Structure 1
Amino acid sequence: MTTPLGTLEVAAREGRRVTVARRTHETDIAVTLDLDGTGAADVRTGVGFLDHLLGSFAHHGLFDLAIRATGDLEVDEHHTVEDVAIVLGAALAESLGDRAGIVRFGEASVPMDEALATAVVDVGGRPYAVVDLPFRGERVGALPTQLVEHALEAFARTSGTTLHLRGTGRNDHHLAEAAFKALARALRAAVAEDPRRAGAVPSTKGSLG
């Protein structure tokens with residue numbers, strides 16, 4: 001598929017399990033996502049704290065997630081973090097297909113010690129992101145904190161998600177982790193199949209995406 005963010009290849013599909021790949025001069029990324037998984041994660045991006053956040057995302061969303069990413073980390077972390085988010089968002093969009101029969105909306109709040117994050121999502125195909133995570137430092141491990149918001153915005157764009165994510169906290173590790181856990185639980189609710197919909201599209205327009 002071709003998007004404003006480049007060409008992404010859907011390498012495999014089985015139900016709501018897909019593999020999406022993207023290769024540029026800066027990164028080479030493959031993401032396998034199963035929305036109906038058990039929370040198993042095998043994430044290797046070369047950025048340790050990003051791996052940790054995405055592992056938490058999979059665990060608390062009950063998504064099976066495998067990511068292999070190589071990037072120009074000798075330059076900095078920007079391209080790798082952004083492109084992982086782009087491909088993960090595309091994988092979510094592909095796994096949802098026409099988005100029929102799902103709950104569509106989800107909301108969750110997650111505390112982590114002094115930090116608290118709240119995520120509200122609509123996976124109805126309207127990409128928008130409002131992210132307010134007031135980090136205090138420049139990095140957590142090898143991950144620049146300014147890239148957390150940037151990655152979430154990229155994910156919202158390619159997944160077709162309206163995302164509102166806000167948090168408070170004094171510890172940047174806690175704040176980022178609470179945010180990813182809240183996003184995961186909100187998405188878990190939103191992508192769940194709604195038996196009362198009986199396969200219908202959850203929109204008065206009759207279509208989503």
Structure 2
Amino acid sequence: MDSLQLEIAATAARLVVEEGLEYGPAKKRAVKQLRLNARTALPDNDSLEEAVREYIAVFHADTQPAELVALRKLALTWMERLAEFRPHLGGAVWHGTATRLSDIYVQLFCDDPKSAEIALIDHNVAYTPRTVTGFTGDTVEALSLSSMSPELGEPIGVHLLVYDHDDLRGALKPDAQGRTPRGDLKAVRALLAGADHD
């Protein structure tokens with residue numbers, strides 16, 4: 001990666017951590033802030049994730065671990081509530097780069113795509129439906145809601161991405177670095193159990 005891409009990654013990492021931006025918008029804003037041509041080659045997400053880890057290590061090493069645990073606990077709460085839909089945690093909360101400004105992304109693998117939405121309605125959970133691009137590249141429905149984190153004392157965005165049950169097989173393929181891109185209930189409980197022993 002050239003020095004310009006490193007500079008974009010470092011600037012974008014600050015935006016991800018300090019403002020809670022997602023990777024795509026953070027890279028675009030970094031290009032603007034650095035007054036670069038809009039067609040400048042952007043760093044890939046793995047490079048940006050590495051820059052985010054470095055930024056957290058330098059500027060937030062004292063607060064981020066506890067914030068990450070709080071977010072994982074909140075994610076686990078929602079995963080347990082929606083256990084029948086085979087929930088898997090993804091994104092920064094799963095990968096360990098989340099801070100209190102990060103949203104939680106839980107992927108649900110449903111036999112009937114409307115069943116998760118019906119479950120929220122049955123439990124009087126206020127949510128906003130929208131359409132997003134899923135990990136398969138196709139559009140999927142996202143049910144977005146706000147949930148209070150007891151540890152952080154503030155509401156956190158929780159996004160439930162509704163996939164077909166058949167998508168689960170492809171969901172567990174390792175990423176380019178050989179990591180599991182998302183984790184089920186058992187995996188999230190194991191992460192939290194490990195945090196208790198640190």
Exercise. Given a computed value of 1.9 for distance in nm of label points 7 Å out along Cα→Cβ at positions 13 and 37, which structure among 1, 2 does it belong to?
Worked result: 1
Exercise. From which structure (1, 2) was distance in nm of label points 7 Å out along Cα→Cβ at positions 53 and 101 calculated, if the value obtained is 3.3?
Worked result: 1
For this session: Supply the structure label, taken from 1, 2, corresponding to helix-only ellipticity at 222 nm (-39500 (n - 2.57) for each DSSP H run of 4 or more, over all residues; to 500) with the calculated value -10500.
Result: 1
Seminar exercise, completed: Matching 21.2 (mean count of other Cβ atoms within 10 Å over residues 69-76, computed) against labels 1, 2 points to structure 2
Problem set entry | Test item: P(r) over Cα pairs in 5 Å bins from 0, in percent, for residues 125-188 alone calculated as 4, 18, 29, 25, 15, 7, 1, pick one of 1, 2 | 1
For this session: Using the calculated result 23 for relative contact order in percent (Cα under 8 Å, 6 or more apart), pick out the matching structure from 1, 2.
Result: 1
For this session: Output the label of whichever structure in 1, 2 has the greatest value of distance in nm of label points 7 Å out along Cα→Cβ at positions 45 and 77.
Result: 2
For this session: Using Cα extents along the principal axes in Å as the calculated read-out, with 47, 40, 29 as its value, let me know the right label among 1, 2.
Result: 1
Problem set entry | mean count of other Cβ atoms within 10 Å over residues 85-92 - structure with the largest value, from 1, 2 | 1
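No lab work stands behind these numbers, since they all come straight from the coordinates. Because the structure is predicted, anything quoted here is derived from the model rather than measured. Cβ atoms are built from the backbone, for glycine too; each structure is taken alone.
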